[in-house]
Structure P
Amino acid sequence: MPAYNAGKYIAEAVASVLEQTYTNWELIIVNDGSTDDTSIVLKQFTDPRISVHQQKNSGQCAAANKAFSISKGRLVKFMDADDMISPGFIAQQVNRIGDSEHVVASAAWGRFYNDDISTFKLNEDVITNDCKPIDWLVSSMDGKQAMMQCALWLIPRSLLERSGLWDERLSLVNDFEFITRVLLHANEIRFAKNAILYYRSGTGNSLSALTSRQGVESAFTSIYEGTTYMLQHENSSRVKTAVADCLQNFVYAYYPNHPDIMSNAQQRIKELGGSKAPFPAGGYTKMLNRLIGWKLTQKFKALFGR
């Protein structure tokens, strides 16, 4: 569990691990140079299965890699410091993996908003059948953005040693490249029916951070490399369509910022045969899109702070 200025949320995340019905676990927390009260909050947890390690601020990927290097378990879960998992989460996933070293376990998930768990709603558009990783990836990109959140997955350690760990060059959308690479090293994804991830949304990430040059470059690199792995695995029309749609959703999300990056993404989409992915819009954005098109709509939103 990498943690950076997570003092407001990390107690709930850790509590959800302590409440697991499966008890043979270790929780490695790497405090990535937090400047808030993260260290103070963590002192309340005295369970010997929890260890806290300090490092200077080096980014989420570096903290996750350090935590992995300290860990000993045969099965590994990376977890953000602001999300929670249901009490039977780990037990369900351990059961689904069994003795296999070539299987990754997935889970159900939903969002809650503004730190209010009563707003939680289970996402019903989840792939619940056991399937090959490339099938999961293509299906997860069909008309939507793929959910790659790291806590969804339980991964055999030996598989991670084959796939490689987190790319420390990346910051924003760093999970896309990592999870795609890991999944494609597995033989199968098995769904754990009663394992639920409570994904925290609406925490006020700043628009400037999300649209900074470094952030958008990271997002594009992660998506470009992750989708390239997919094409290398299966260079078919269905994968090309999924990849083009994924890149189109990236353009929708970040346009009109950094035109050169947008141009690179659009060129890649063209090379893949184009995308028919619809512009995601609701409310006044949907109305503006109908009147002036998605590009002008995005420019309008950027001009007036979205």
Structure Q
Amino acid sequence: MSFAALMALALVVDAIVGWPERLYARIGHPVTWIGALIAAFEARFNHGSVWQRRGMGAACIAIALAASVVPALLVQMLLPSGITGLILAALLAWPLIAARSLYTHVAAVAGPLAAGDHAMARKAVAMIVGRDPAQLDEPGIARAGIESLAENSSDGIVAPLFWGALLGLPGLVAYKAVNTLDSMIGHRNERYEEFGKAAARLDDLINLIPARLTGLLFALVSTRPRTALAVMVRDARHHRSPNAGWPEAAMAGALGIRLSGPRVYGATVAREPWVNEGASDPDAGDMRRALVLYVRAMVLWGAVLLALAAVGL
């Protein structure tokens, strides 16, 4: 079975179907199942000395990966060969791709913002970012939505498909488990600093290539690829994340806007440097253009996967 073809088909299924709300209400989602396991382990074992917390954090990674990857490996081994196995595998992979969901969530911000309904736009953006929406003006709302779109293009689509194309269902599931670990316990605060340290470092590692690949995809499908690439290479390192800066900087360069910068989380102001400093602030129109760029980039990524499948990978 071509893993690249499998991932391309899973991307198509997700783009068409998404994850239906009725299905989510009935059975949840595979990521929420992994998350429930992580939450239960963390609540029970995140205590003690620094080294105990770090050790239990590493154990949490091992348990989450084992609980996710072993079933995926067994299923992949038992799937029939040929087109039947490919279709079944794609249906199993489909829930772990978030292409349609990401578009829907960002479009839910762009629509009200374009209509001048800032209250609804703030409510929608609060669903996808952690910063305080009450502190966001129109450029702040647009920045938050575009940054989320850029970063999650890597985390939610390019990276899982990348690892799935390399390793099949086990690679896809392993990535989602690590990414879920990072989103739940990989925070730099008193509760998670030690327990989640290993998860955060592992997530940084497995996103090194996909994040840069996502930035490259954005640049290639933009109307100003040289500028997008130049901004990405120059400004990605200014970002607080070793990976998120690459797709965000490419998006900023492609759209001719500035991203990142100071932001408010609760009572804390994070003094982040600007990405593409000197460019204009984004608005609702830039959010629409970002969504178009996102669709083009994901189509290109699907085409790359199909090309890899065509050469036998």
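Throughout, read-outs are computed from the coordinates displayed, never taken from laboratory work. Since the structure is predicted, the reported quantities are computational estimates derived from the model, not experimental observations. Cβ atoms are built from the backbone, for glycine too; each structure is taken alone.
Starting from the value 2.2: which structure in P, Q was distance in nm of label points 7 Å out along Cα→Cβ at positions 3 and 211 calculated from?
Answer for the origin of the read-out: Q.
Could you figure out which one of P, Q the value 13, 42, 34, 11 for P(r) over Cα pairs in 10 Å bins from 0, in percent, for residues 123-218 alone was computed from? Checking each candidate, the match is P.
For the structures shown (P, Q), relative contact order in percent (Cα under 8 Å, 6 or more apart) is largest in Q.
As an exercise: helix-only ellipticity at 222 nm (-39500 (n - 2.57) for each DSSP H run of 4 or more, over all residues; to 500), calculated from one structure in P, Q, equals -13000. Which structure is it? The correct label is P. So Cα extents along the principal axes in Å, computed for just one structure, reads 58, 41, 35; which one of P, Q is that? This figure was derived from P.
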